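> Next up: the structures, one after another.
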Structure I
Amino acid sequence: MIKRGQAAMEFLMTYGWAILVVLIAIGALAYFGVLSPERFLPEKCIIASGSGLFCDDYNAVSGSGVTVRVRNILTEDVTITSVVVTDPSVTCSFSGSTTITPDSTSDFLATCAGLTAGQKVKGDISISYNKVSGLSRTTSGSLVTIAS
């Protein structure tokens, strides 16, 4: 009876150590960023759907900034007053006044200081705009891209 208990305990200890080693290896890979899901995420630009604005295209260029092409899908003119991209490592901003007619686009260059080639920009995008009624509104979204 004692021998069977000892065999079962040795079996469990052997597999227990093996499972512990595998868990430590996975933890080390996750700690050093090898298993980071952000590395596998596609590039994207999304603006909140209720605003009537749509992110048509985007691009990040080192030393310059982030260019966002915004489409007005409303039936009235929209005046964009600011575009801000906030990433933990860099903040890019555009301020001015550009009017977009219905179903047309306009490009906005949000200038950044310290944007380098190969740097991943993963941040929130905030757009302030006015409709014909004149009331100021703000919409937000997210942007993920790599600077060239």
Structure II
Amino acid sequence: MIRSHLLDLNVLIALVDPAHQHYQKVQDWFISPGRYKLGLSPLTEAGFLRVTTNPGYPPKARSFAEAIAILQALKGHAEYWYWEIGESWVTLTAPFAARIFGHQQVTDAYLLGLAIKENGVLVTFNKGVQYMAGAEFSRNVLLLE
């Protein structure tokens, strides 16, 4: 069975930025054997553009054209899948809402809810996502450590 993997923003940035501290970790996962679909959502695309085109982005900000070209290149991946968001934050996070404790979890919770809805896996560095998922949805999280 092919599992669909939704990248969170930090994983997406690490995948394409050799200067990122987790670049090699993500590269190792990305090229590892196994069948999976790779996906992005509108949230991760917008976040990627916002962060990597910021003039303060180290070591050097990308132009919008460069950042968009990277997103377009990822769409060329053989197993690319675009994760559309068609439901509200409240609806997608309802199954684990009791485990959301702060404003910094808002986007991660939305992405986790999307992964659960689509029977996919959210790929993240954030250990807090595992807690939000709980035992019930642990299969929907891949923590890269």
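> Out of I, II, which structure matches 13.2 when mean count of other Cβ atoms within 10 Å over residues 82-89 is calculated?
Of the options listed, only II reproduces it.
> Comparing relative contact order in percent (Cα under 8 Å, 6 or more apart) across I, II, which is largest?
Result for relative contact order in percent (Cα under 8 Å, 6 or more apart) over I, II: largest is II.
> Can you tell which of I, II yields -7500 when helix-only ellipticity at 222 nm (-39500 (n - 2.57) for each DSSP H run of 4 or more, over all residues; to 500) is derived from it?
Value -7500 for helix-only ellipticity at 222 nm (-39500 (n - 2.57) for each DSSP H run of 4 or more, over all residues; to 500) corresponds to I out of I, II.
> When P(r) over Cα pairs in 5 Å bins from 0, in percent is calculated, the result is 2, 10, 19, 22, 21, 14, 9, 2, 0; to which of the structures I, II does this value belong?
Going through each structure in turn, the value belongs to II.
> Out of I, II, which one gives 3.2 for distance in nm of label points 7 Å out along Cα→Cβ at positions 34 and 106 as computed from the coordinates?
II
No lab work stands behind these numbers, since they all come straight from the coordinates. Given the structure is predicted, the values throughout are model-derived calculations rather than measurements. Cβ atoms are built from the backbone, for glycine too; each structure is taken alone.
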